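Next come the structures, one after another.
Please treat every number below as a calculation from the coordinates, not as lab data. Keep in mind it's a predicted model, so treat the numbers as computed, not measured. Cβ atoms are built from the backbone, for glycine too; each structure is taken alone.
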Structure P
Amino acid sequence: MQLREWREKQVPRLTLDAMAKALAHLLQGTNPARTLHRYETGETQVPTIVAEAISVFTNAEVTPQDFHGVRLNRLRSSGQLDQLKLVAECGSKRLNVA
C-alpha cells in the first residue's frame, strides 16, 4: 500500500505534518513534512532505515517494497529509467555481452 493511501484511510485522517512529527528524529532537512512528501511521491529515494521505521509505524501496511514501487513509477514517468537502460546497453557492448 502506498503511504498516502495509508495516511488517508486513518481515522481521523493522518496529515503529513502529524506523521512527520512522529518520525521527526528520522527525517532529514528543515521541513520534515516536505521530506515525507518527497518520499510519498517517489521524488526522493527513501533511506532504508526510514522505510523500515515507516513499515513498523504502519504495522507493515506500507513496506519498503511499496516505496521502491513508487520510486520506480516516478523514474519511469520522468524518463530516467531510459537513461539507465542506455548505460546498461553501453556496458554490455563494452564487455561484449549479448
Structure Q
Amino acid sequence: MTTPQVEFGIDEYFRKEGAEISQCFESVVCLEDVTNPKPAPEPYLVAMERLGVSTGFAFEDSESGKRSARSAGLQVVEISNPRDLPAVVRSKITLR
C-alpha cells in the first residue's frame, strides 16, 4: 500500500474502519518513507523494492496515484471508492 498519509494517520484510519493494517498489507509506504510523494513514482518504487517485485498492479482512486503507479511501470486498475477494493480485486483474479 502506498499512501500520502503519515504512518500514524493511516493506522488510525484502518483502526476506525475495523481492519488492522498489519493484517491487510505486506508493505505500507507512508509519507515519511519517501522524499518525493505521489504523483512521483517513488512511493511505488519503494513498495516494489520492499516486496521484491519489478512489475504488478496498482489499485488507485486518485489521479496523482494513477500517475505515480504508471510512472513506476505498474498496470493501473481504477477504483472509484476504496471500500470497493475487495470486490474489484476479486473480479481481476483468475484462478488456475
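Once mean projected area of the Cα convex hull in nm² is evaluated on every structure in P, Q, the highest one turns out to be P. Structures P, Q were shown, and FRET efficiency 1/(1 + (r/R0)^6) of positions 15 and 39 (r between Cβ atoms, R0 = 30 Å, to 0.05) at 0.60 was computed from Q.
To which of P, Q does the computed value -19500 (helix-only ellipticity at 222 nm (-39500 (n - 2.57) for each DSSP H run of 4 or more, over all residues; to 500)) belong? Derived from the structure labelled P. When distance in nm of label points 7 Å out along Cα→Cβ at positions 7 and 71 is computed across structures P, Q, the figure 2.4 traces back to Q.
Looking at mean count of other Cβ atoms within 10 Å over residues 47-54 over structures P, Q, structure P comes out largest.
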